[in-house]
Structure P
């Protein structure tokens, strides 16, 4: 069952298996609070709520990179404990190139380190509040351009279908 913040649609097609954002359009997501990772020309877009320690999140990230020509908006959403929260803070505060830090963590396991000095982590609190408001209970959670919401990891061929059918 999908969270109450999402309207559920059912059918046998890939596109009908998932819910829709309720009360918010993709364009209304606070992208300034996400890490923007561009693969290829970045024409297609997807938002992913991701925990730094989530194995399924890492797989989805690698799948998206392999698909190419997609902009991934990574909303750090640490739900797997304090270590995840610390990594999210370090990824957000580790320097000017958050996308490179995210990719280094996902691809090579390079531990993110926080930069010296203060860092505004209010984006992480806003991401947590947004996730709760949207009813996101676990990671990954994928949001496509038409508002299609997918709770959890799905096969890369489904992601490609959802991106290819105008859902980006």
Structure Q
């Protein structure tokens, strides 16, 4: 968000004059734009880079014809899935939270799976989303993040089990 002052301004406007107020769960639930921002944050930089699933029946991939056998492990690259232009009407390489309010609101349900999908998805995802929303809202009540500049904020990711940003420089200004 440090590279998107417009997004931060919209979050602050949605929060209104509640600078010193602790927000209830109901108030957090009512923050629709903040929810879109967090969906975009998780789409743009998913917490894990891949997931592995076991094939339950013999099958063949329709596009390339590769044969899959029961018991095979299939690795799904979550990061690439979230950037696949086939599933997003708005450029997936663009950080644009409004996509979840408009054109991309009804995207394929598995185009963004930061906590996995189906019956094997993370059982703690609701708690994680609530905590992320509460922390982000509280921070936005008190600070503004700024871009540290191109020399220290070159971007990129460290690809391990978790996907972590590298070369990140952020400034923090107390409001």
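Derivation of every value follows stated rules applied to the coordinates shown; laboratory data play no part. In this text, all values refer to a predicted model and were calculated from it rather than measured experimentally. Cβ atoms are built from the backbone, for glycine too; each structure is taken alone.
Of note:
- Origin of the derived value 30 (relative contact order in percent (Cα under 8 Å, 6 or more apart); candidates P, Q): P
- Test item: Rg and Dmax of the Cα atoms in Å calculated as 15.2, 52, pick one of P, Q: P
- Each of P, Q could give distance in nm of label points 7 Å out along Cα→Cβ at positions 19 and 83, but the derived value 3.9 comes from Q.
- Mean count of other Cβ atoms within 10 Å over residues 67-74 - highest-scoring structure of P, Q: P
- Identity of the structure behind 2.3 (criterion: distance in nm of label points 7 Å out along Cα→Cβ at positions 43 and 107, calculated), options P, Q: P
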